[in-house]
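Below you'll find a set of structures to go through.
Every read-out reported here was derived from the displayed coordinates using simple, explicitly stated rules and does not represent laboratory data. All figures in this text were calculated on a predicted structure; none of them were measured in a lab. Cβ atoms are built from the backbone, for glycine too; each structure is taken alone.
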Structure P
Amino acid sequence: MDNTLRYREATPEDIAAICELGQLLNAIHHAERPDIYAAETTDYSRDASHWQGFLSNPQQVIYLALIDGQPAGFVSAGMFTASGPLLQPMTFARVGSVCVAERFWGKGLGRGLMEQVRVWAEERDAKDIRLSVWAFNDRARRMYEELGYEVRALEMGLEVR
């Protein structure tokens with residue numbers, strides 16, 4: 001194993017690998033917010049339609065990080081337009097999910113995936129890249145801050161019973 005790293009756009013043939021990797025996201029988020037996030041599962045087909053939606057929409061993308069040809073992480077993103085009387089018109093990309101297999105944490109794959117999104121967004125004339133990250137996700141927040149992302153708004157919630 002020479003740990004050759006490369007990135008490419010995902011295809012429908014990658015859905016099973018994306019679903020399997022995505023269980024790490026399920027586990028992290030469910031551990032902190034079981035009231036919102038489903039538990040991880042070994043039935044990877046549960047999440048297939050969610051990820052397939054990214055691959056069938058030309059305004060969305062999933063990039064894979066591959067080590068020795070094997071999926072080691074992914075990022076999803078989409079293009080959007082903001083408009084309205086109170087907003088400056090703007091085309092922007094929104095990052096949906098970033099996931100790197102735990103054994104590759106700290107090796108730069110997340111940064112590389114975010115760079116793929118930056119280039120993709122720039123090619124589509126995006127003026128901004130946006131994302132949401134949970135306050136409990138220190139590792140992700142630190143990476144985004146190191147990449148130059150800034151806190152612009154705080155989302156707040158209140159559980160209603």
Structure Q
Amino acid sequence: MDVKHIDDPRLTAMGLLAEVHAGLTARMQPVFSTAGLSGIDFETVIRLARSPRQALRMTDLAAQTGLSTSGVTRVVDRLEREGLVTRQACATDRRASYAALTDEGRERLASVLPQHLQDIEDSFTGLLSEDELAAFLRALRKIREVVRPCATAGAEETTPALH
């Protein structure tokens with residue numbers, strides 16, 4: 001084994017990122033579970049809530065969440081059964097459909113957000129100065145542009161009329 005690279009800071013960066021992600025995920029999950037949501041359910045609902053008209057094309061939702069199209073379909077099916085999301089046809093493209101947040105979805109999100117934001121503050125953003133957080137966000141966006149350039153799909157565009 002060539003050990004000259006064992007202390008490479010690139011390995012340290014990846015290891016720290018994995019540890020932080022796992023730790024934050026574990027800290028956030030109890031709040032989601034209390035509201036009857038999995039982590040991916042929450043991510044789906046929050047992405048819809050933060051999108052134009054609180055709706056995204058299913059393909060854009062898949063790109064933003066990192067799920068396959070069949071994976072996002074299963075998540076949206078489950079959220080639709082719970083009344084949190086509804087599917088809407090696109091008036092201009094019969095092949096496209098949208099996932100849209102319902103009033104019940106907004107209420108469920110509202111029940112989770114205060115504690116979730118407090119958890120984020122306590123375990124993450126509150127540990128950084130304003131300048132550190134701004135630099136960290138810039139760095140994350142820079143990396144995301146390379147590793148997941150489609151992650152903002154649908155976030156900026158104007159959503160066509162829905163039915």
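Compute FRET efficiency 1/(1 + (r/R0)^6) of positions 14 and 150 (r between Cβ atoms, R0 = 25 Å, to 0.05) for each of P, Q and report the one that scores greatest.
Q
Consider the structures P, Q: one of them gives 32, 20, 15 for semi-axes √(5λ) of the Cα gyration tensor in Å as calculated from the coordinates. Say which.
Going through each structure in turn, the value belongs to Q.
So if we calculate relative contact order in percent (Cα under 8 Å, 6 or more apart) for every structure here (P, Q), which label has the highest result?
Of structures P, Q, the maximum of relative contact order in percent (Cα under 8 Å, 6 or more apart) occurs in Q.
16.4 is what came out when mean count of other Cβ atoms within 10 Å over residues 70-77 was calculated for one structure; which of P, Q is it?
Derived from Q, not from the others.
To test your reading of the models, identify which of P, Q gives 2.1 for distance in nm of label points 7 Å out along Cα→Cβ at positions 94 and 110 when calculated.
Label of the source structure: P.
Which one of P, Q has helix-only ellipticity at 222 nm (-39500 (n - 2.57) for each DSSP H run of 4 or more, over all residues; to 500), as calculated from the coordinates, equal to -20000?
Corresponding structure: Q.
Of the structures labelled P, Q, one was used to calculate distance in nm of label points 7 Å out along Cα→Cβ at positions 22 and 54, giving 0.8. Name it.
P
Computing percent of Cα pairs over 18 Å apart, for residues 86-133 alone for each of P, Q, which one ends up highest?
Q
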